[in-house]
Structure P
Amino acid sequence: MLTKFWWIRHAPVIKNNNCCYGNNEVDCDTSEISSFEKIIKHIPNNCNVYTSKLSRTIKTLNATVELGYQYKKHIIDDRLTEQDLGDYAGMKYDELYNLTKKIGVDDKNWLMKPSHTPPNGESFHNLYKRVKSFVDEMLIVNKNKDIIIFSHGGPIRAAISYALNYNINEILSIDVENTKTTLISYDKSKNGRLIFLNR
């Protein structure tokens, strides 16, 4: 028997004026009906659904429900929230890149090196630890079940890294696409496997 984690990234962010937002509240566009129809085709019904507290994950879940998706229970879990960018939130992406490059913490695959903690924020390492905590708990309380998760690009990268035992000092060179599903399974020995990405 396998425990399956169905990770879905929220709908595309809008009205952010090309600024970094991290765990800030920003609106999302749920008008592309076909993208939510695809989500429903991939994920199983009648499971517990987990989201972050941010409205864009909840709106994405609700968009699937409006098209007929059925679930058991909706649970909000703070461990699924995007990285807290602290004082960097609200900066233009170009400005943040220039800043991180200037102070030597730029990363080709992420906003900054995973070990770097923005002022008044958190590092990707910290994000990884809370996602790991979530996965470890789910492997106990939802063993051999399907777990549906509406979350963010950072936590999904962290979940894949954890499943693959990837070096936590590096960010995976992947794109986690909006309104796409990523499936990770764990066997009875808690060995993780990435089944598919961005389907």
Structure Q
Amino acid sequence: MKLPLVIRRYEWKLAYILAWGPYIALYQITNRWLLFEPTVLPFSALDRAIPFLPELLIIYVSYIPFFFWTAVRSENDREANRIFYGTHLQLLLCVPFFIFVPVTMPRDLYYGDQIYGWVDTFWRWFDSPNNCFPSLHVANCLFFIEVNWRRQLRILHTLAAVAIIVSTLAVKQHYAVDLLGGVLVHLVSCSILARFEICGPDSRERN
């Protein structure tokens, strides 16, 4: 089965933000306007054992530039589209859980103005704690490990992705079970994506 090229490898890097605009919008909509009351899960033994390390919030938030960096380094149109399709597929696999069985993290137990002030306020606004399960952070980062493994500095990018995944627990943004859900989303999305071939002339071939 074939998938068409829907975006290009853009020279104007900000175009990637526009290309992923619907992705960001869908995530924000499912995170803010809930149809059902979100569930607070009991902490597992692992959740209780991992200390709260607010200093690692900067690593957790680095997921955003890491996402952008992975996309803008696409070598050609097909790779850019594979990242586009892969990330959107992972989001679509998560959306039914976000809508029908939303899971929330009791951030009020940990966060307040005494932690990061305006940074914490911004993060609460940007990422309300309602889309915990499955972890899209984990699913995306595992996908990005695979993408970046074929590029230079593969070890550095892998360590960055692993650090982001670990930080999700240490800054109390996710339960341990959310990470398992993210792993499953990644495996399912890779299985589906492997069945498709991205077709169409690369922009360099058209020039």
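General observations
- Distance in nm of label points 7 Å out along Cα→Cβ at positions 140 and 180 - highest-scoring structure of P, Q: P
- At a computed -18000 (helix-only ellipticity at 222 nm (-39500 (n - 2.57) for each DSSP H run of 4 or more, over all residues; to 500)), which of P, Q: Q
- Computed 18.0 for Kirkwood radius over Cα pairs in Å - originating structure among P, Q: Q
- Once percent of Cα pairs over 16 Å apart, for residues 4-67 alone is evaluated on every structure in P, Q, the highest one turns out to be Q.
Each value in this text was obtained by applying a stated rule to the coordinates, not by laboratory testing. Small disclaimer: the values here were computed from a predicted structure and weren't measured. Cβ atoms are built from the backbone, for glycine too; each structure is taken alone.
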